[in-house]
Every structure is written in structure tokens, then in C-alpha cells.
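Some structures to go through are shown next.
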Structure I
Amino acid sequence: MSRLQEFQELFCQIKNAWNNNEQTVLVILADVKGSAYRLPGTKMLMTSSGLMAGNISGGCLEADLFEWAKKVFESNKPMNVRYDLSETEIWSLGIGCKGNLEFLFLPIDPKNPIWKIIDVLLAQEQPFTLIIDMEHGNIAMLEMEDTLAGEKNVPKAILENAYLAFNRQTRAEIYTYNDERFFIDVVKPSERLVVAGAGKDAIPVVELAYKAGFSVTVLDERSHFNNQQFFPNAKHLTIDLKNLIASELKDSWWVIMNHHQEKDEASLKYAIENRPRYIGVLGPKYRTNEMLENIGYTLNNAPIFSPVGLDIGAESIDEVAISIVAEIMSLRAGRIPQSLNGKEKIHV
């Protein structure tokens, strides 16, 4: 699940808590040195009723983090807490990750208009950049790179770093200016994956891709297959290529799996002509070459992966789906798929 999707789900919980007049604290993993379960920018919601939504440490720290959240409920002021998990005596928990983690506990005031803006942007899946004063909890936000909302007294140097972070799509980071620290977090829409084909084998592909943070469109003219019953987590369901909006498809990801050569050729041609980041084609390479010849293209015209997926010995439809989504994830992360065995660091 992408950071935007996680934030969307958290905000639903935030609004529910507001409706019940509960206090809410956003717990943000602001900095990591060494190893950790999640990366900076990961968020969790804690409410005065005891609700803990989201996942930061895989269960190692959440209960203790809530004890700090209680202090923020009382003070209504932000708090920074650092855990040094390299010290083996820490609560004798035997925590597996031995990193040094810093958390920002941010009280969420429903009267602050910036949260309403964030709610709207999340619902519309519009990109924005959060800029949070680590000491005082003041929040500024950049919409679409240039419109500043919320706190206006943000140092120019910090704004410049926020612009750069937005354009680089870097991980969330802490920046220091004149001994003041600012947390900069870029929130961008999920990348789009188009799955051409709504057969039984497409179901686990769509589900896994959704869990991996993609916004998934299923393309198939057979509405008795292409529906919410079979694809509850698909963002869009469409029965015709003509219904796709070409301007929204640049750098999108495609998996061609219609099991019908004419339909596969039409989908493949459309994908190639809309500057995709990836096209995975189910089936043997000779079939893909034949289809490309029929539509007047070659393997050099687009980032075509045929056969689609990683070579992990997949056979069943679920195994094949894992193979496909794992390949897409590795390419998205710029990684060469390999075993983690023996690696000193997982997140590089």
C-alpha cells in the first residue's frame, strides 16, 4: 500500500474520531538511522479512546508509543521521541531491528483549516508536500509544487528543499536551518497499473498490486467478469480502450493478459503508444513477437517484458501473480531482484 493510500485510510479514522469528540495524535516516523521495519514518512493514528491505526514497527513499539501519545493528549503539544534500539537492554523486548528511530507526535486539531485541505487533496489523490516544524508542530503544505498553505513563516531554504524533494520524489527527511528542524514529506498519488484482461488469473494480480500501492484499472469488455465483485480493490473498471484517458497514462504500468490474441494486440498497441513505464505480456516470447509484428512494432519500441514476471518457479495463478507483481515492484524501486540473504541493509 502506498503512503497516500495509508494516509487516506488514516484520515477516515481521524474524521471518525473527530465525530466522536476524541483527541487524535498523528505519530510520524521522522528519522531512521540503521535498520528499521518501516521508512521515514510512515504514519500512525492514536486516539484518546485507545485506537491505534496503522503500522510503524510491526508490533514491537506500538504499545510504548501509545504511552507517549497519552502525554500529548494531555499537553496538546507536539513531542519528539527517539528510540535507540541498538541498546539490547531496552525493555528486554528482544526487538529484531536495531536502528535509531525518531518519532514526531503531532496533535491533530480539527479547527486547523490545513487538515481540511489535506482531507480534500487525499480524496482527490492530488500531490502535496508537508512541511512540519519539529519543535512547535506548525504545519505548512505545498500544493502542486508552488501553492503554500498553512504556516507561512517557512524559511526560504526549507521551501527550496521542499521543491527539490517534490521533484525528486525522495523519501521523507528532516532538514535543519539555523538549528531549527523541519520534517519534509512528499505525498504523491499511487502509480497507475492497467490490467488488460479480467480472467480468473487477473484477480490475484489486481489484489496484490493494490496491496503494493498501485492504483489499478481493469480493462475487459466482459462486464460479467469485470466488476466489483471480482475486483473490489480496483480503482477503475472499464470495458473499452476508448474509455481510458491517454493524458493520465504516461509512465503507467501495463499487464497484458486477455488470453485472446486480437484483444492482446489492441491493448499492446495502445500501451506502446502512450509512453508506458512497463508492459508485461503474459505468454511465451514468440507469441509477443508475433503480436508486435501484427501491430507494426518491435520489442525496442517500449519497455516490454515478455514473458512477464520473475523466474521463481511460479505455476498456479496465485504464484504467477506474485511473480508478476514482484517484477513490477523491483522495477519501481530500481532494484535487481535477488535474495536478501547476507545483505547488511534491507532499505538502501
Structure II
Amino acid sequence: MADILNTVLLLALPASGKSEVRKYLEGLTPTQCKEEFHLGATLQLDDYPYVHFMHRIDDELYARGLDYVFYKGPNRPFREGFEWGTLIELLNEDYQDLMNSVVVTPASAAQWLFDRLDAAREKLGMEPELGMIPYRIRLEIAESLEAEVAEELARRNQQNQLPKEGKTVVIEAARGGANGSAFPLTPPQGYEYSLGQFSREILDHASILYVWVEPAESRRKNFERGVPDGQHSILFHSVPAEVMLGEYGCDDMAYLISISDKPDTVKLQRPVVVEKNGQRVYEMATWYLPVGRFDNRADLTSFVRKPRDQWEPAEQKALHEGLKGALATLASLSK
């Protein structure tokens, strides 16, 4: 059993309560985190800021008469499904920089982000389209995004400088497939694809905290949580209806658990390069990621979006005990 979980992948459909779980955990004392939840103080990574910035870039391109790069439209899915892999590549970089306490001070935070997006897309076999934008227009778009990206970079740099010993890294993401899809989901949709894109450094230490809600409930809560001008917020953004049905109409977590040959795990396999007898060769690597399911079908988390002084004791107790049970399962399955 792990006393302190090293890296927790916080996964669920949109509006399932992932961000509310993160906010609740942030308010616990170090003693509560360690003794009741098997968590150190949390260091948090999330791919949603990149989703938001992709939309912002597309909006600025459209305003200047150019085609979208990332999406089919402002309320539509990705043009290229492998952007799900782009997001994981960016999280891999964030994790590596976090573990190595890297502080980045570019001349332009927005230009730095553009270069990162292009480099991540190239790893997935896509064109570095932001580098192909006429330079004058790229400068204009960078200027429009600079303050917002700089704020996110400052938060990243601040976290990267924190001590890592005894901490738990929490990585939040949502994946799924089209409503009514058969399993296994076709890559790049679903958790099987995206989990397989995580770096070895993450997978070697990772376990999964899965927030369980039904897709119909995810859609309902997604509609309810959206507020005007809330797309930058992890708590108050809303996913467009076409995306909810086409990309998050179902997910494959229960399926992946059911086909694993170890209970309460997701099994991942992929070829990796290793050194043998002085040569670099491929071999198949296998990971069994422990899964703890937090049952949120009765909506134990929405109250967290209210001011803290309005939280009812009964609400807090139900969430606390549910998370405690799921994380105890993770700790019992983890090394």
C-alpha cells in the first residue's frame, strides 16, 4: 500500500465534478490529506487551459479572415482528432518541467505557447500551422493573447518552483467517444488512446481517480454550470452541445477496467525503446494503472462551486467520505 500517492490522473466526462474535487482537496489540511486521503499537498496540471487557448487563437484568426487551425468552428469539435494527443504531449512537457523545477521566461509568453503547440502537433504527425501564419498577423494574435497566456505561465512557474518531496501530482483530463459508440473506441477517441500517450515518467507512478457519472448527467451539469464569459474558468466553462454528443457521449473507462487481467486496473501496452547490449531496441512495456471510482451519480460535488461559507456540513461529509473511499482503494492497489 502506498502511504502517499505519487501521481493521480483525475479523469471523468465534462462537468462530472473533477474540478470541484480539486478545489475541495485544496482546502484540506496537510494532515487530512495524508491520513485520510493518502495524498500529499497537491501539484496540479490540467489540459483545459490549452483547450481554451486553442479556441482563443482560432477566434483571433477568424477575426482576421483566416481559417481556423484547431477547431471546425467556435462551438464545434477539433478539425483533427489527434489534437487529443497534442494535449497529452503538452501535459508531458508540463510534468517534466514541474519535476525539474523549470522556470521559463520567454520574451513573449504567447509566442512561446505557439511554438509549443506546433512542436506538440508535429510529434503527432500534424503540420506546425501556427508557424505558417503570416508573421505580422502572428504578432497581432500574440499581442491579443499575451496577458492571458502570461498569467497562466506565471502560475506554472510559481508551481514549478515548489518543493516536490511528499507532494502528489494531480493531472486532470476528460476523454470520451460519440454517443452510442461500440467498444473499443476508435483512436484517437477515448481514454485508451490518451492514456497511452502519457510519458513513461508519468505512467510509472500513476493511478487513476475516476469520477463516475452517466453521460446524460454530464450533459445536464455541463449546461447548468456554464456562465457568460466563463470559458477561461475550470469551474464555470461549458462544452458545446455538438462536442458533448460527438466527443463525450460515452467513455471507455468501465470497458477498460473490464478487459484488464488485473482487477480494478487499466492495462496499457506499447513499444518503448530500451538499451540492450549497447544497442537501442524496441520492447513491449506494460502498465497496470490502479483505478479508484468515486461515484458521483448522486451529484456530491456541485455545492463546491458556491462560496465556502455556504457549504452545508452534510454536503461536505458526503463528498469527503466518497473521496476517502475511492482514494483508499487507490492506495491499496498502488506500490
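With helix-only ellipticity at 222 nm (-39500 (n - 2.57) for each DSSP H run of 4 or more, over all residues; to 500) derived from the coordinates and found to be -9500, which of I, II does the value describe? Don't skip to the answer; put the middle values down first.
Values: I: -9500; II: -14000.
Only one of I, II returns -9500 for helix-only ellipticity at 222 nm (-39500 (n - 2.57) for each DSSP H run of 4 or more, over all residues; to 500), namely I.
Say we calculate distance in nm of label points 7 Å out along Cα→Cβ at positions 255 and 279 for every structure; which of I, II gives the highest result?
When distance in nm of label points 7 Å out along Cα→Cβ at positions 255 and 279 is computed for each of I, II, structure II gives the biggest number.
I would also like to ask the following. semi-axes √(5λ) of the Cα gyration tensor in Å computed as 30, 25, 22: which structure among I, II?
Structure of origin is II.
Which one of I, II has distance in nm of label points 7 Å out along Cα→Cβ at positions 103 and 127, as calculated from the coordinates, equal to 4.0? Before the final figure, lay out each step's value.
Working: I: 3.1; II: 4.0.
So the calculation was done on II.
Ranked on relative contact order in percent (Cα under 8 Å, 6 or more apart), which label among I, II comes first with the largest value?
II
Read-outs throughout are calculated quantities, based only on the coordinates presented, and are distinct from any laboratory measurement. Bear in mind that the values here come from a model prediction, so they are computed numbers and not experimental data. Cβ atoms are built from the backbone, for glycine too; each structure is taken alone.
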